[in-house]
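In structure tokens below, several structures.
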Structure I
Amino acid sequence: MSLDIRDATADDEAAWRDLWRQYLAFYQVTLPPEVTDHTWARILDSDQRLTARVACRDGAMLGFALHHHHASTWVLGDDCYLEDLFVAPVARGQGIGRALIEDVKALAWAKGWHRLYWHTDEGNTTARKLYDSFAPSDGHIRYRLKL
């Protein structure tokens with residue numbers, strides 16, 4: 001039962017939306033449907049930087065990694081931001097989260113981006129164990145001003 005990690009396609013919409021719903025529920029977030037619709041449309045639009053990598057096994061989508069790259073003032077090129085990472089609860093502990101991060105890391109390396117970074121909830125201890133195996137926390141705290 002090999003794991004297939006690939007770009008999302010239009011055929012993945014229903015499975016992605018189901019995982020996205022679970023992801024938002026995990027973080028106890030409710031988004032207006034038009035935000036989810038817009039996110040999905042951007043994922044499929046090749047002119048957008050937002051990309052979804054999906055992890056599938058035996059035709060079932062088990063997780064996703066949403067990422068995009070951007071210019072950086074700290075390096076001579078771009079950075080890659082892993083904005084959202086989720087693995088279905090029934091598939092956790094099988095190395096899928098690690099595989100998705102490794103996949104985005106390999107893509108970033110191949111594209112010549114200089115750094116890969118992400119955030120997580122301070123209390124998400126399970127995810128933090130995985131993330132700590134890649135790199136230590138850099139000690140930064142995020143501030144978000146809604147406009």
Structure II
Amino acid sequence: MFDLLDPIVVEPDATARRIREYARRNPDLREGTYGGEPGTVDGLCYPLAEAWFHAQGGQDSGLKIYCLSWADVRPNGAGTHWYLRDPDREVWIDLGLERPADGTHIPYAEGRSRAFMTGYEPSKRAERILTDLEIEVSES
């Protein structure tokens with residue numbers, strides 16, 4: 001299935017790079033409880049993963065969506081972390097990290113494969129990113 005030591009990728013392509021730069025310039029994309037330093041992607045894992053998932057073709061992309069509930073892996077843990085899995089390349093894709101090394105403490109394999117909170121339709125935040133960057137979404 002997958003190995004706990006599979007590589008972590010934070011910028012798998014130029015589209016991901018553009019999405020991450022947009023997020024750095026638009027910190028208002030963060031939801032209230034998720035903080036983060038200005039100019040970073042901290043606290044933006046959900047809209048970044050979702051926007052890139054849709055930019056890659058959504059369900060037709062072959063990417064798997066994962067959500068890790070911190071309460072499941074840490075005493076007194078709170079919140080969630082969203083990321084993707086590319087089973088063909090055997091990598092974790094985490095656009096919400098500044099550097100791959102920032103993910104070494106995240107137990108990716110403990111997350112649950114699931115749909116986004118809006119199912120397979122882009123949320124308002126993902127739609128904003130995709131529209132502002134003029135990224136076409138070609139989902140069936």
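When helix-only ellipticity at 222 nm (-39500 (n - 2.57) for each DSSP H run of 4 or more, over all residues; to 500) is computed for each of I, II, which one produces -7500? Only structure II yields this read-out.
Suppose you compute log10 I(q)/I(0) by the Debye sum over Cα atoms at q = 0.11, 0.12, 0.16 Å⁻¹ for every structure in I, II: which one lands on -0.36, -0.43, -0.79? Display every interim value, and only then the final one.
Values: I: -0.43, -0.51, -0.96; II: -0.36, -0.43, -0.79.
Derived from the structure labelled II.
Across the set I, II, relative contact order in percent (Cα under 8 Å, 6 or more apart) reaches its highest value in structure II.
Can you spot which of I, II the value 5, 24, 31, 21, 13, 6, 1 was calculated from, given it is P(r) over Cα pairs in 5 Å bins from 0, in percent, for residues 13-60 alone?
Working: I: 5, 17, 27, 26, 17, 7, 1; II: 5, 24, 31, 21, 13, 6, 1.
Computed on structure II.
For Cα Rg over 2.2 N^0.38 Å, for residues 45-84 alone, which of the structures I, II scores highest?
Details: I: 1.48; II: 1.36.
Comparing I, II, the top value of Cα Rg over 2.2 N^0.38 Å, for residues 45-84 alone belongs to I.
Comparison across structures I, II (criterion: distance in nm of label points 7 Å out along Cα→Cβ at positions 37 and 125) gives the highest value for I.
Values in this text are rule-based calculations from the coordinates and carry no lab data. Note that this is a predicted model, so its numbers are computed, not measured. Cβ atoms are built from the backbone, for glycine too; each structure is taken alone.
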